[in-house]
Every structure is written in C-alpha cells, then in structure tokens.
Structure P
Amino acid sequence: MGKITMKDIAEKLNISINAVSLALNSKAGVSEETRKQVLDMAEELGYLDKSPKFIKTFANKNICVIIKKYYFEDNNFYGKIMMGIGDESRRKGYDIITCLINESEKSIPSCIESKKVCGIIVIGNIDDDYLVKLKSYKIPVVLVDHTSLLESTDSILTDNKLGSFNITKLLIERGYKNIGFFGDLNYSLSIKERYFGYRESMKKFLEFKTYRELDEFIDSNSILYEIEDHIINKNLEAVKETVKNIKLMPEAFVCSNDNAAISLISALKELGYSVPTNIAIVGFDDIVLGSLIEPKLTTVRVEKDFMGRKAVERLIWRLENKNYPDEKTILSVEIVERDSVGKKYD
C-alpha cells in the first residue's frame, strides 16, 4: 500500500475527508465517537507514523497500563485494580493500552517510545532502573500498590502497615501469643509493609524486650521466603512441605494476603490441623473467595477497585499540574472479622 492519506481513512470509515480532518486536528464538528474511530483507524493504517503532528491528538486519549505477567494472572487482587482503572478511564473518555511485561523486562512499550499515550499507570512492583527509563520520556507516571524509595513518583497505596498491625493486635486480644507470619517478602513492597506492621504489633503488645529476640522468635515460627510461586501456582504439595519445615508451629498465622491464607488453610487441613481450633489464620485483601471457604477468613479489606479509580484520577490531575510535588495517596483499610480466628484460652 502506498502513502496513507486522509482520503483512505475517510473511505474505510465511510465518512467525509472533512470529518477526518476535524477529528485529527481536535476541532469541533464531529462527535467523540467519530473522533475516536478516526484516531484508531489512523493508528491502525500507520497514518500517524507518517504524519507525526497528529500523534499528540491520538495520545491525548490513551493511557498505557504496565503490569508484570504474574501480577496480571492474580484476578482476585490486581485484576480488580485493572477493572477500576478501565472503568474510570472510560468514564473520563480515555482508552487503555495494556502492556504485560516480564519479570526482568528491559524494553519500553512501543506506545510509550512513539509517544502515543499521554500517561502511564504501573500496577505492582517495578524495578527502579525501569522506572527511571519510563520517566525519561517525560510522560506522567502513577504507581499503584508500589512506591519507589529512589525515584519520586505519584503513588496510590494501601495502608498495609496499619492493617497488618491491627489484625495482629486482634489475634493478641483473642489470647494468641505465638503468632507467625506466612508470606514472601521478595514478592512485593506491600508484603514487606504488612510484615512490618505485624512485627511492630508483636513488639508493642507482647513481652519481647528487643527486636533481636523478636526476630529470633519470628524466624522459628514463620515462612518468609520462597513461597509466593507455590501460592500463585496453587501447588498445595509444595506449600505442605514448606509448612512441615517450620521449626515451631505457632498458634496463629498472619498471612501476607488472602491467597496465601487460603493455601495455608488447605495445607494445614491436609496435615491434620483444624482452623481455628488448633491454629488461627488471618489474611489481607478481602478477596471474594475468603468469604466462601471453610472457615470463612478473617481479613483486612482493601478497596481494590477504588485504588484503580484513584490512579486514573491522579494521572488526569497530573496532566494538568505537571509542576506540583509528587504525592503518595494512602487509602484506609478495615478489618473484616469472620470465623478463622476464634479465641485462645490458656
């Protein structure tokens, strides 16, 4: 095919060349629906690459969402954030271009390189080096469920520390003292923060004189590494083997998220334990499955859909306010008490 022209676009859509011109130049006289159809067809036919002056018009309606593949597969948590982003974007008149990246991704999505998006939302953990590369394109970036300690960036976060602190406190108030943590500290910043909240609650409300004493206790009662892959892949046998290797089985577990808690409950049942009679379990995230399993899971509610919506809201605000300082928005959480805790009597 030779050089693409406005006439080609008009013929494909069965509209006038004038309507194509109005749409490409962001002028009044065509509906939003027609404008979108024209821009999408111009992109599809490669017209925008040949006529760079219209790329900005196209970009102004597109947001790039970047997410690692294994986060994308987590429908219960990250999937709900994605839905919030999609719904709010459509409501505000934007389209989403979703880019799945690998764990060790180095390349930048082509829609960013060619400046065909006006903003970027990153869901979940991302390397600082990759974030620096993204920001070098001078396109606004908002992080969701992650923040960088090296690179200042707008972030939408959950109050992980407070949620985990309070749910650990709940266990202590129910009479539990030997409380372990079950979760992979290498998986995400969120899990590190939840672990911090658990650890601070243990130090504050139980009789640990030093952090060293507390950490020695946690090491013998907890699973802190090399567990998330087994949870994601629903590898119950591997979870069971890991649980068997705990030096001192605790009276209760604070889990990094509900998926971890549900896997742990299944593993403990197969190993002959009863929840909460022998071991109490609490989760974090309040996914739907947590209220359907037996026993129903005590957890911390995270407004996942709202996180996604807030990310879009923040990005749109940032497009108009590029010189204001970056902000970290921390969304509140609440404990949802169900049946997986019970009471511990001495």
Structure Q
Amino acid sequence: MKNLIIPKNYQSSLDPEATEKAIKFIKDQFQVQLSSELKLRRVTAPMIVMRGTGLNDDLNGIERPVAFPIKGLADQTAEVVHSLAKWKRYMLGELQIPAGKGIYTDMNALRPDEDFTNLHSIYVDQWDWEKSINKEERQLEFLKQNVKQIYASLKRTEYLLNEYYPALKPQLPETITFIHAEDLLADYPDLSSKERESIVAKKFGAVFIMGIGGQLANGEPHDGRAPDYDDWTTPTKNGYHGLNGDILLWNPILEQAFEISSMGIRVDKEALLKQLKIKGEEKRTELMFHKKLLDGKLPYSIGGGIGQSRLCMYLLQKAHIGEVQSSIWPDELRETCKKAGILFL
C-alpha cells in the first residue's frame, strides 16, 4: 500500500466494457505498426523453459522464477519465463533470420518477487522482439534509429486510438529525446536515478536513457541489467559506454516517469565475457545459450521488450495497471482502488 498512488479526482475516460474493447484495439494496431517498422514476423513463444539452459532472463539475478518438476522428463525442472530476452536471439539462429529482419512474440511471464505498485504486477505481458543485424551495425546511431522507429509506432497507435475514442487526447510529443545516463547523473548528482528519470521525462515528454547497467561516475549503475543480453560496457564514439537503454514517457496522471520499453544491442563475445566477470557470473559460460554465443553460433542482434499492459495503461490514461490486465492483488489494495474509482479487471 505504501507504493500506491491515488490521483486526485481520478475518473477513467472509459468504463470497463469500453476499456476491454480499447485494449484489443491497441494491441492489434501496435503490433502491426511495430512489425512493419522493424521488419518483424510473429512467432509462437514458450511460457516455460528448462532450467540449466541459460535461456531464462535472470533480471537482476535475485528474482526467483516459478519452477516445477516435469513427471514425463524424470522430474527435470522447468521454469516459467521472466522474459524471452535470450530465447529470441537463440531463435533467430534456429530460424536463420537474415540481417535486417527479425521476430516478435506475445510474451507472458510471472515475476512473483515484484512489488505491487501502480505500474507493477506479478503477471507481465509484453511484445518481445529481436532482429538480426550485421557486426558493423553494433553502434549507437543504429540503436537510436531503432528507438525512433519504435516511437513512430507508438505515435501512430496513439493517433488511431484518438480517432476511435476522441476523449483520449494524444499526449506524446512529436519526437523522442536521447540522453545518456552519465549526462543525467552530471546534471542531477544529488538525486536518485528514479528522481532523475522523472525530471527529464517531465521536461521532454518522451526520452531514451542510454547506458543502463554499467557503472557510472558515482560508482553505481543507473539501473540493474543482466550481464548476458544487453551490451552495457562497449565504448561508444561519444566517450561513454553502453549500447542499450530504456524508453520513458511522462505520465501526467501519476506525475512520474513511465517506462514503456527496455532494449538494446546485444552482447558479442567480448562484451559477454566482460560483463559476466563484472557480475561474478563466469560460471554461466557452461550453459547452452552462452556456449553457442561464445562459439559464434548466434547472430548479432538488437532487441527488447515493450510492455503490453503498460502501453494500454498509458494510452487509455489509466491510473493503475490493474485497470488493463487481470492479475492477483491484495484485497486491501483492490478495495482502496475501487473506492477511488480505479476499477480492476
């Protein structure tokens, strides 16, 4: 309850029935826009992977995956995915997707260690996408180009939604602003990373914060990143490090930064070994996924995740993620929100 934000005089523009229809509209429209912009084709994805393959997303390394034994496999352990960050790159190789094209999928995950907030649920749904690239495209300008294409998909979806639901006035600025986490720290050295995010998101409306995961000038990372998918250590031409970042929007209802996507150019062999060493996770080199990467059997790639419920929450101008997805919530939280006009699905 301490993390709950109740906006003053909140009233949803859409009732629950209209909300359900609008959710489908957004999901249908956005994936068409995204696949067209990035040249992606849809694939079917797993909800579970085998433990010990290295395919599951380890997030910050402390979150516990939902796991269970499988009777038909001699009680070997399977895990419900946290995300498909590494599975997607593996599938690019399996499907022999050429450079310049990629895949996307509907990813459904469980993260039981998430804290309940207006933005967080133990159920996670996102569009996970991954695209094969050439080695020479592993640079900052290529990353920015892909961010702009994703942002164009967001803008068009917002425009189409407004055509069908005029009460939902567009909020996104015309362009997205790029800023490195190092510059953000230099501008606001006395603030926390989350406070810095909200200041810059409010100032520009939409920002892409680059260089997430690596140690900054203050000795701390802007935010945590697993060591084996995003590249957060490779030097860039501007003198900084990192080929990844987060897309953040300003949410005027909650009056805070609103993360809609985490993405980046993926590690090559050199970056993987460096980042595993930084995290003290060199033992992962023995896992199936990591062996394939180190042996040069996986394509160079760029990829990320875009929150489905997050996008619906933002575009439908909702105050809580429970208004756009069905999940499990504490009774006290549900009742408090209901009294404030925040109706969960």
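Read-outs: derived from the displayed coordinates by stated rules, not from any lab. Remember, it's a predicted structure, so these values are computed and weren't measured experimentally. Cβ atoms are built from the backbone, for glycine too; each structure is taken alone.
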Mean projected area of the Cα convex hull in nm² derived as 20.4 - corresponding label from P, Q
P
helix-only ellipticity at 222 nm (-39500 (n - 2.57) for each DSSP H run of 4 or more, over all residues; to 500) was computed and gave -13000; which structure, P, Q, did it come from?
P
Between P, Q, which one scores greatest on FRET efficiency 1/(1 + (r/R0)^6) of positions 21 and 141 (r between Cβ atoms, R0 = 35 Å, to 0.05)?
P
With relative contact order in percent (Cα under 8 Å, 6 or more apart) derived from the coordinates and found to be 21, which of P, Q does the value describe?
Q
Figure out for me which of the structures P, Q the number 0.55 belongs to, where FRET efficiency 1/(1 + (r/R0)^6) of positions 173 and 301 (r between Cβ atoms, R0 = 30 Å, to 0.05) was derived from the coordinates.
Q
Please state which of the structures P, Q yields 18.8 when mean count of other Cβ atoms within 10 Å over residues 117-124 is computed from it.
Q
Which structure, out of P, Q, was distance in nm of label points 7 Å out along Cα→Cβ at positions 69 and 229 derived from, given a value of 1.4?
P
